Structure I
Amino acid sequence: MLNALGGWSMVKRAGIGNNDRWVASAIFIVLAMVYWHGRSLSFGGGDSPEHVVSCLTWGVSHTPGYPLYTLLGHLFSKLPFGTPEGNVNWFSGVCQAAAAAVLFLLMRRFKLSLPAALTSAGLAAFSPLFWYYSEIPEVRSLNNLLAVLSAHLAVRYGQTKRRRDLSALAAVLGLGISHHPTYVLILPAIAFWLWREGVLPRGRQALYVCLGVIGCCTLPYLILGIRLHVSPPVYNTWGIRTWSDLSGLFLRRELGAPWRVVAGGRGMFESVAGSGGGFKLELLVLHSKWLADSLWFDGGSAGLGLALIGAIWLASRQRQILGFVGIWLGVSVAACLLLVSQQLILFDVPYVHTVALRFYLLPLLAVFIVVGFGVDGLAQRSKPVTAWILMAAAVLPFVANPVNLKGRDVQLRYGRDILNSSGHDDLIIMMTEPGIFAMDYLDYVQHQTEHRAFLVTPLFSSPRYLHALKRRYPDLNVPLDGSGMISTDWREWLRRNPNRRLCSESVFPLSLAQQFPGLSPSGVLVSPSVKRPKPQIAAAKARRFLDETSIGRLSLADIYPRSPDIYMRRVARGLLSWYNSLLDAKKDAALRADIQRRLARL
């Protein structure tokens, strides 16, 4: 049977036939079912809770807004089966399943055998990093689909020279550019392929293509603009209202510039120019190590070996394809290392590592393409069954370790801890991304926050946030500093809002500790106090913290490895250590020993 399959795959090399389309359809259906089974039913770490809120409310996420993802995710939330949150998560799985199917078709267009094409598609489907981002609501899965689809359309247009293929390519290019800034990293490879095929648009044709790209790039923002005017969304943290606001959203003005990949940190261009702290070679070295680790972990030893063989094979026989994949890989790796390494702030190295990982998805796709050529190159010098054995060696180790995110609700449980640790009229200072986004979900979607007011201190310098805060809490008296920005004088906050209690998400927030003589624990929160709590009170609060909060019982086994949820480890360790410092060494020895045991699990 394997010999028959091998023979069939060799015969069908001339192009994409009906059999290939049936195989691609089967890949899509099987993977969509796999991702449905393991999808998160709430959200994962990082930005995923914000994307859930945006999709469920058809709101506006942080810059660049991701209007295409939000619109499609909103449609998925309306499916007549499953739960709205689970369906938004599944949208990522559907995008990734489609990306793997299209990658299979791309490899067949490159005239690879069936097992070689399945190897590339299998790695894109089951590699741990791709699998993880297929089961949480994140914009990367749609970015993967648009990147692979544009590559496939470029190759198809080079082969067919049909106008409709060029029109489809222009449409996908526009949607990709509007969706995510990292999508543009594949454009040099696309241009190279069209140039080498002699079909790079020129003259009037180039004008039509540019108009198509601009039109499709504008379309998601046009739909969002109509949405804002007809029915303003409840979730719109950045206060986007006008068409001018939409252009600023797309250009990422709130982050400083279009090339900014993250908020905060040093801008690459400022660093090269000598300001903003200067270029940090040690950060580049660290991120290079992380990338190498990801290649090994997410490509596998067999996959990397086959990629090396594939690169050698391409260098001797298919230099055009090697140039295409090399530009794709080189540009995306250079951008990831040079930009991301200089802009991410290393306040928590394990967490920053998980944030950097998502930027490796695009270059890994190029590596998986080369792996397919490695399988094909070896199989051509051996029996057809060899290709199937190589495919199994590359893909099966990942399939044997499935990613299943059902029940991993670390961030959501932490948000509920915040509610249980506060009163319904409290002012709550929010300082960490996991807490902020989890509370957005509980506030805008679950409507469980009652009259609590959440003060997101990282946005205090934004005039848009000031307007949004006043709209969200019209009875709140917001103090301003001398420059017209929201004040961090917490005594003034209490003076102007005398009927509210003040508490903070983080342990020992400096601005709070400097303004009040003491801090008192309240579950996962802290609040100003006149003095340090008495030992017996501290012991009672510590016991309630350990017994009644999810963060007090957290262990590394609850956190999916290499995910942004790892930040919750830092929060849990900080809270456990602080409660430990409040206890009496002799009277509370048993309680302190319990805390030490829990710290050891983290």
Structure II
Amino acid sequence: MMNGLFSCSQTVLLRGAAFFTKKHSFCRALFFLIFALAALLGVFAPQTAGAESFYTGDGGRAIRLALLEPEGKNLGADNWIPAYIQGVLSADFSKYSAITVIDRQNMDKVLAEQRISKTGTYTEKEYAKIGAVTSANHILAGNISKSSAAQYSLQLTVSHAETGARKASFTVNTTPEKLLDAAALNQAAADLLGQLGVNLTEAAKAALEPAQSEQAVNAQMNLAKGIEAMKKGTVVEALSYFIQSANSDPSLAEAVNRMNSTRAEVSSGSIGVDTRSETAWRKAWTARLAECDKFVADYVKNTPLASYLVYSTDLQQGDIDIDKNTIPISFDIGLLPDKNWPVPITGVVDAVYAGLAETGQAAAWGLDWPAKNASGGASQVTPNITVKYNVAVQLLDEQGAVIGTQTVPLSAGWAIIFRDKKESAEKSQTSVTVKFPAVSADKITEDFTIKIASLDGANVTNTAKKNKISILTAENYMKTQTGRSYKTGDTGPAGGIMLCTVFSMLEVAPASTEFKATWSNAIARCKSLKVNGIAGWHLPTKEEFDAMYQQLHKQGLGGFSNSWYWSSSEGNNNCAWFQDFGTGYQYYLLKRNEYSVRAVRAF
């Protein structure tokens, strides 16, 4: 690292390109001194929503609300929007008041049993019936219509269940952006709560003013799309949306419940079991497999492989060339695939395969799925996806003058693999060292800027948005994956030990979890492992094991023995790679042998 020149950082965006600036160490010291003084004076006193109430008084505690799905008009392919509105409003009413919102899943089931419509305009008698069967004393209903490509009209009404008397109403014409990022729905919730006598605090009003986070919006959108898919009877599609919803927001209980129940239904093998003939049973399962094939093909076609363009803030200085008065400067940059991209594929395929296996009829029916598709052709559920970009990087001096430009090729991808009766995803990523071999010593200033100048020769902002590329410093990337910064040797969230590089972060399971097994058993047991309630472990690759040996074991960390450890890397059909932690030597031996096993999980 260039001592004294590159010790604190700041990320800025300028003219559609991504920048990173390294400041003088004095700046850092001054900043933290100011921040510390400000914190003592209460200027930056942290506030969290959970630390204070969102309402005063009883918060509408006496109200039991049946929040119905608004009737949709002219929505076309966006027929999931009513369920989205219902989900967001349910979350807002539950969070910002003491109102009891009737559980949507149970309410829908009861209304279906009573043959009561879940949307539309209701009479006083229908309100009373809905209130009676759902145990609600208030009912929220309404409609959402698309009046043009740039405008939606939303009307909501809260009525007393017994009398049908209107207690609150809200009407707004809004843009698609404000509807779908939930800004308009937050406004509706705040307005309706106020009319119902809920006295919101300033903290609640502030929380309801902006759009919701991308994570929360994605969770509610995918939940709504899954509900709509279930109405159409496309169970595989529904499961994929529920998986994406729960993955976006694990705290969204409805998404988790629907995912688990739908997965259990798909995995049970019960589809077609009540048919009168073997032929009809096979036909039902062939249709299910074809539905899964189509889902994966559509997902791969329509879902861009999101990625992270990550660069290190640790600028390296080489030896000074005294004769030429130049200094080489370099830093690392890499392209990393989004870990969430393959989750819907692996989750759906595993559930469908489990259901097919449960029938016990796959061989008799001639269905070699997922090795082949439902029609016996090439598999459609084991795609191999790669994205590639030529990244132009510039080094700028303090005045913004370009010192040098380098273009590097980067790629990232996912390979979906069916192995040992389970679908899994193996990522590929690249990282390189960007080198500016001869920076004039006269241009060494307190500030340097790294500029991502173009992607494939095109504008950075537009290309990144189109292809879902997030451009981050290595430190900020790690924070997005873990919620905090770790360094090698730290204790991880599951109680293991952290192994960190510029572009990856692993938690190695505690030594107490170590065991001996054959190679296949090692893979299976690592996948099913839970440590302090945390899952997502895997048998390390030989590259990961070598890093564990070099950075942990040789430093006396991790509690490893001087044993042979299985890696997940195969040598051939019969052999797999192992690493000797006594010598660091790697080779491959027969998979039937029993060696030591230590699991890891990636962030």
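Each value in this text was obtained by applying a stated rule to the coordinates, not by laboratory testing. As the structure is a computational prediction, the values presented were derived from the model and not from experiment. Cβ atoms are built from the backbone, for glycine too; each structure is taken alone.
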Seminar exercise, completed: Cα extents along the principal axes in Å, calculated, reads 81, 56, 55; among I, II the input was structure I
Problem set entry | Answer label among I, II for the case where Rg and Dmax of the Cα atoms in Å, for residues 116-371 alone, calculated from the coordinates, equals 25.9, 94 | II
Seminar exercise, completed: Re helix-only ellipticity at 222 nm (-39500 (n - 2.57) for each DSSP H run of 4 or more, over all residues; to 500): value -11000 computed from one entry in I, II; matching entry is structure II
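Comparing mean count of other Cβ atoms within 10 Å over residues 68-75 across structures I, II, which is largest? It would help to have the intermediate numbers written out before the result.
Values: I: 21.8; II: 18.9.
Largest value of mean count of other Cβ atoms within 10 Å over residues 68-75: I.
Taking 22.7, 78 as the value of Rg and Dmax of the Cα atoms in Å, for residues 348-579 alone derived from one of the structures shown (I, II), identify that structure.
Numbers: I: 24.0, 81; II: 22.7, 78.
Derived from the structure labelled II.
So if we calculate relative contact order in percent (Cα under 8 Å, 6 or more apart) for every structure here (I, II), which label has the highest result? If you can, show how the numbers build up before the last one.
Numbers: I: 16; II: 11.
For this comparison of relative contact order in percent (Cα under 8 Å, 6 or more apart), the top structure is I.
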